[in-house]
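Enquirer: In the part that follows, the structures are each spelled out as C-alpha cells.
Just so you know, all these numbers are worked out from the coordinates, no wet-lab data involved. Note that the coordinates shown come from a computational prediction; the quantities given were computed from them, not determined experimentally. Cβ atoms are built from the backbone, for glycine too; each structure is taken alone.
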Structure I
Amino acid sequence: MHAQPRPETSSAVLIRGGRVIDPASGADHAADVLIRNGRVEAIGPDLDAPGAEVLDATGCLVTPGLIDPHVHLREPGFTHKEDIASGTGAAVAGGFTTVCCMPNTRPTIDVPEVVCWITDRAAATGCCRVFCVSAGTLGRKGVELADIDGCVAAGSVGISDDGDAIADPDIMQRVLERCAEHDRVFMQHCQDPAMTAGSVMHEGRVSRRLGLTGWPREAEETIVARDIDLARQTGARYHIQHISSAGTVELIRQARSEGLAVSGEASPHHLLLTDEAIERLGSAAKMNPPLREWPDVLALREGVADGTVTVLATDHAPHATDEKRNPMASAPFGIIGLETALALYAEALVHNGLIGWDRLIALMTIEPARLCNLDQQGLGSLTVGGPGDVTVIDPEREWVISPDDLKGKSVNTPFLGRAVRGRAVATVVGGRVAFRLEREAAVV
C-alpha cells in the first residue's frame, strides 16, 4: 500500500533524443523513451508515437525518477512550514518522483492509521509518490515500541525515530529485531543527547570564537558504533542518516568490510559547507547534525567515491522564515533541499571528477530504492514495462539559486545566490509530466 501520483495519465509521453542512463541495468546509450498508460512502453532509437506529448531531451540525461529517502513533509501538524502538496511540488521541481517522509509529525507516524492517512492525503494532493517511514517508538520518545507490525502492514517502507536517536540500547535492540523480522531498514538519527545539550553548532575553533555551545563529533560516532554492534547481533539492516563526521565514514567502512548490512547517506550541505558558514549566515546554516570541518567534508566525499556511502538524501527540513530569524540558540535546525540537491551534488561530486553522472544517478535512484525495498515495485530503474517515472537532466544548465526556484512553502537554505550547474528540466511521474522547465512540449 502506497501513495500513487495523481492521476496516471492515459496519454503517451515521448522523451526524445537523450542519453538514457539506468544504473540498475547498466544501460547508458542514446535512445528515446516512450511512456504510455503510466508505464514504459519502449526504449530505443527513433521511436514514433502520434499524438504523444513530446519532451525534447537533446543534450540531456534521461534517468529513472530520482528518489529521496529522507524528507520532512510536515503534514500532519506543521503545515505552516510545508504540507504534502507543497513538499511534493518542491520534489518534482528538483527531479524527484518518489519521496519517503519522516515520522516527526504531529501526530507521530507510529500507528497504521497515520500511515494510511498520509497515503490517502498524498494520493489526493501529492505531485509524486510518497511513502511513509514510521517511528520505532511511540511518540519517538524512545521508551515503548511503536506498532511496527501494523505500520509495515499499512505500507511503511522504513523505521526511524528521525530527529531523535533511540538512546536506550535495550529498546534499540528490540526495534532492530522487529525491523529484521519485517525486512525493513532502520534509519538512525545518530546523536547522543547527553553530549549535545544546548549545542547549536560543531564543537571547534569557530564555536569557541563565537562563544556558542559546541557539538562534538563523538555525539554521532558513539551512537553509530553502538548500533553497528547491535546490527551485528540482530542481523538487521541499519542506515545512518545525514553523516557529518569523518569518524562515522570510517565506522561504516569497517562495518561493510565485515559484510554487515550497514549503510549511510550524505546530504548536500555536509558535502559542501563547513562550520565557518555559521559566521557568515547564522541560523541559515544551523542544522542537525551540524556542519563540521573541511577534513570531514573530504572524508565524506571520499566515502561516496569509494562506495562506503551508498545513498544521497536531502533531509529536506522546511521552517517558516520568522522561525529561522530567531537567535542561534532558539532558531530551529534544518534547511530545505529538494529543489537544489541535484545541482549541489553535481558540484560536490561530479564536476570535480570524484564520480561520474552514472554513479550519481545510482546514488539517487536504485540505491535508495533498494534501501527502502522500492526496487521490488520497479522504482529506481528505467526499463520497458516498469513505472513511467523519469527525470530529464540538463547536466550543463547553469543557474543561480533564487527564491523563485523554490516551490515549497519555505525558503530556508544557505545556498541562495549560489551559481550552480546541472538541473532537472522535466519530471515525469507515472506517465504524467509533473514538472517541466522552459522546454515546451509539442504534439506530433
Structure II
Amino acid sequence: MKKTLEKYIDISKKILNFKNVRYAEIRIEEYTSTTIGIIGKEVEDAKTSENLGGSCRILSDYGWGFVSFNNLDNLEEYYKKTFEQSKLVKREKINICYINPIQAHMIMIPDDNPFSYSLTDKFEVCKKYNDLIIANKNIQSSSVRYRDLLKKTIFLNTEGSEIYSDSVFCGISLTAIARDGANVQTGYSTIGDYNGFSQNILNREKYCEEIKERALRLLKAEPVKPGKYTVIIDPILCGVFTHEAFGHLSEADFIYENPQLQKIMKIGRRFGSEELNIIDDPTIPNLAGTYQYDSEGVAAKKVYLIKNGILTGRLHSRETAKKMNEELTGHSRAINYSYEPIVRMSNTYMDKGKYSPEEIITATDYGIYAKGALGGMTNTEMFTFSSEEAYEIKNGKITKPLRDVILTGNVFETLKNIDMFGNDLQLHGGLGGCGKAGQSPLPVSDGGPHIRIKDVIIGGK
C-alpha cells in the first residue's frame, strides 16, 4: 500500500469513531490504467492515466447519504456532508445486516504484471494485431482495444472492518468487419481477467486470423429463415443468456422493487429439469468477476441461484438481505469510488451436464447451431440475442452456415425447454463488462456448456 494511501487510514479511523451514526463506511481508491484503441488505420487512444479519490456512505434512520470526492485532505468535511445528506432522507426506516469486523488484505496481482511493460510495448502488440486483421483486402475495417487497471483500495467501516486490496486486470478485444455491398458481417474475440499479460495479451495472432475468416465466411452465409427451431448454443452464447436473461432477475434489489417479479422469482419454484444448475461464484480464482470481499466489506460467497431445477437463491446487499430475511451473499459492488455499491453479479454460469458437444449435435435431427454473441436486450422475462454465427443441423450433422440469427423468447419457458447439457463448461471474461444503474463496465465473467433448447423462436434481419 503506497504512502499516499497509508496516511489516510488513521484519519479515516478517527472519523469513523464518531458515535452519532448507525452505520458508516469510507472507501479510498488509487488506480492507474492504460487504454489503447486502434480503429482501422487510425489510432484512437494510447494513454496511461492515474486517479485517486474516495467516498463516504452513512446510514441514518431513514436513508443513505453518499458523497464521493478527489480531495482526500478534506475527508472529515466530506464525512460531515454525507451525514447531513443522510438526515435529509425521510422514508420508511432502513435496516441492514451487520457482521463481525473483518481484517483482510486481498491481492490479485499476476506474476506477469502488465505494468512491467511500457506503453510502447503494449501499443506495438496492439498494432501488430490490427495490421494482421486489415491485411486482407476484403476486410473493410478493424478494431483493437486494450485496457489494464492497477487498483488499490482501502475499506473501513464503523463495525471495525479494515479491508485492503491490490489487483491488476488486463484485457483485449479484436474485431474484424467485412462488407459486400449492404451485407456487413463481424468477427469478434475478447478476453479480460486477472491472469496477466502473457496469458491474456501475447500470442493472439491465431484469434486475428479466426475473426477475419469468420467475418468473411458470414458474407457468404445464407440468411436464416424465421421460425421455431431446436437450437444448440455454445458456451459463450450460453453464458450471455445466463447472465443477461436470468442473472439480472436474481439481483435482489430488482426483485424487491418489483411485486410481479417477487411472485415469479419465489424460492422453491421449479424452473427446469433436474440437470439445470445456475451459479454465481465470485471466489473462482482470477476470473473477471473474482473478489474476496464486496464493496460493503461482506465476504464473497458461491450462490446456487437454481439447483436441480429449483430456484434456491439470489444475490444480496446488506440492505436487501435484511429486507427479504435472507442470507448475505457478498454481491454489493461499486465500479469505483464515485459510485454507491449496488447488487451485482460476479462469475455467473450454467453448470455442466453429461453430454459431449458431439453427442448433442448427433442427437439433433434438424435445428440450428448458434455460436457467440453480438449483443441483445432483455425486458424482465423476455429476451432477444443475436448470435455471432450459426449453422444448420441436418440428420445430426452441421451443414451450411447461416447468418442474421436472432433468438427471442421468455427466459422461464426457455429454461424449461433445455433438454441436453454439455460436459464442456467454459467461463469467459472480456474487455467490457456488465452495466447497471449507470455503472459500466463492471468486470464479470459468464459461461456454461453447450446446451440444446427446444422450440426457440428464431428471427432474421
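Enquirer: By the measure mean count of other Cβ atoms within 10 Å over residues 81-88, tell me the structure among I, II with the highest figure. Spell out each step's value before the answer.
Expert: On the way: I: 25.0; II: 17.0.
If we compare mean count of other Cβ atoms within 10 Å over residues 81-88 over I, II, the biggest value is for I.
Enquirer: Matching task: 3.1 is the computed value of distance in nm of label points 7 Å out along Cα→Cβ at positions 33 and 425. Pick the structure from I, II.
Expert: Details: I: 1.5; II: 3.1.
Here the read-out was taken from II.
Enquirer: Still on this structure: Determine which structure produced the value -6000 for helix-only ellipticity at 222 nm (-39500 (n - 2.57) for each DSSP H run of 4 or more, over all residues; to 500), calculated from the coordinates; the candidates are I, II.
Expert: Working: I: -8000; II: -6000.
Source structure for this number: II.
Enquirer: Quick one: Rg and Dmax of the Cα atoms in Å came out at 20.6, 66 when computed from one of I, II, so which one is it? Walk me through the numbers on the way to the answer.
Expert: Values: I: 20.6, 66; II: 23.6, 73.
Value 20.6, 66 for Rg and Dmax of the Cα atoms in Å corresponds to I out of I, II.
Enquirer: Separate question: A value of 21 was computed for relative contact order in percent (Cα under 8 Å, 6 or more apart); which of I, II is the source structure? The partial results should precede the final answer.
Expert: Working: I: 21; II: 16.
Checking each candidate, the match is I.
Enquirer: Right, here's the next one. When Kirkwood radius over Cα pairs in Å, for residues 225-304 alone is calculated for each of the structures I, II, which structure yields the highest value?
Expert: On the way: I: 13.3; II: 15.3.
Going through I, II one by one, Kirkwood radius over Cα pairs in Å, for residues 225-304 alone is largest in II.
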